[in-house]
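Please go over the structures that come below.
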Structure I
Amino acid sequence: MAVPAAALPGPVRGGLRQKAQHALAAAALGIVSPGLRSWDARRAAEADRYLVNSTVIRDAVLETYGIEAEVLPPPPAMEPQGPAEPVPIAAPFVLCVARLLPYKNVDVVIRAVQQIAGLSLAVVGLGPDAERLRQLAADSPNIRILGGVSEEELRWLYSECVGLAAASFEDFGLTPLEAAAFGKPTAALRAGGYLDTIDPDVNGVFFDEPRSESASEAIAALAQRRWDASAIADHAEGFSRARFARRLQQVVDETHAAG
């Protein structure tokens, strides 16, 4: 027997409507996607040069379009020079800078630090996952979910932390470069853009899975190891703003000269 839609509870009607909308959108996309893909490929071939921010994106461009792109990593935005404002956090501490979204795996970092005695964690970032993360850290006085901070506070956190922790898959590993500019190492997931910006011999430690046990071992190793801050800062200089601007200008000049 058919049940009139109006007789269904509101949440059920909403769920059915959402499923119907998704099905309709998928059907429409199935009709137009071959044409869209063809149009996209033609437009992609019109570019004279391709510059991408990481090897992950370079490989994706090659796989999708068959185009060889040059990797030109962007420079970090946060620089060590400038005023700093202290943030109340027990030392020693590691820093996590990320948008508070589930795929950023900040919860992995929190659970990892909870397993390390004598180490604190400062989490910087905003996002819809904030309340869940605060509840996760509620019984851990050594963990602070700071939310948004000023540039001066972030500069102080980078300068005073023992290192950075990052457990998400990123197209480009920006925050390890920011930390490196301050001479600080990073414990990060061995994946994505972090492979471009972290050298295990110079500025970081990798862990292989986004799990707290794996991350905890890497963070503990980072905290115990003696790092060469000057070598780490030199590594960051390889991604400097001046280098980026110089290479970008060279690409523009080369492309212009080629007609």
Structure II
Amino acid sequence: MLRNRLLVAAVGLPLGFAAVILGGYFLFGLAIVLTVLGLHEYYTLLRPYRPNLLVGYVAGVSVVVASFFLGSEGLLVGLAALVILTFFWSLFGELGAHLVGRMAMTGFGVLWVALGFAYIPLIRGLNHGMALTIMMLACTIVSDTFAFFVGRAIGRHKMAPRISPNKSVEGAVGGLVGAVVAALIVRIYSPWLPTRDAIILGLAVGVVGQWGDLFESTFKRDFRVKDSGRLLPGHGGILDRFDSMLFAGFVAYWGAVALLGDVVR
């Protein structure tokens, strides 16, 4: 298991960071692929509830495409596609077959998965976007790593035993420390970024990254599955590997805009 995890990381991390460094259509293409694969895992788990795959995939890809070409305003265009498609589904869908519940489950996949991945190229498109994207990725990765090893070493107090019994309060604190350390390391090579803002961004990404992890754990626990998929040996599926980033991208983008303003816009 550990060998598989290391092998996937050895291949995936360089590819991911290469896409971030190159930016543009390279990162856009990666976001599309991750969105489609993530939605596939989500809708596969929800198959007994009959989500509308056409609505989900078209709206999900529309969110990423519109945000890439139009910026943050494009998110609204993509979400408008979801609303319009759902409206026509409501007109012609089969009534009495839990139609409203099916629409809600279909739409939630777009809001969670597609919107989460759409923020990665959005961050990259900001001024100093490469540094900010690397910071977001580094904070989530280092936070996960610190939380794992600190939890194994000194974890005593369960953080959410009903959802994820292996996570501890000590591990969570270690994860926050790791996120701040990662942010400060990126700040060394980013003189435009004040130390205070780097610490705030690191803490914010560390907190919501752990929320994203717990949220996906809740999702899997509710559906009684260990992993969201099997695409990444040793890691599970796309949602298992990127659960933290689906929340962290939103906070990293708007946190940078709020703290740094004209520096990044």
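None of the figures in this text is laboratory data; all of them are computed from the coordinates on show. Please read all numbers here as calculations on a predicted model, not as lab measurements. Cβ atoms are built from the backbone, for glycine too; each structure is taken alone.
Data table
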quantity	calculated
Structure with the greatest value (metric mean count of other Cβ atoms within 10 Å over residues 144-151, set I, II)	II
Value 30, 24, 16, calculated as semi-axes √(5λ) of the Cα gyration tensor in Å, assigned to which of I, II	II
Origin of the derived value 3.3 (distance in nm of label points 7 Å out along Cα→Cβ at positions 64 and 240; candidates I, II)	I
helix-only ellipticity at 222 nm (-39500 (n - 2.57) for each DSSP H run of 4 or more, over all residues; to 500) from the coordinates reads -26000; which among I, II	II
Among I, II, which structure scores highest (criterion: distance in nm of label points 7 Å out along Cα→Cβ at positions 56 and 168)	II
Of the structures I, II, the one that 3.0 was derived from, the read-out being distance in nm of label points 7 Å out along Cα→Cβ at positions 200 and 232	II
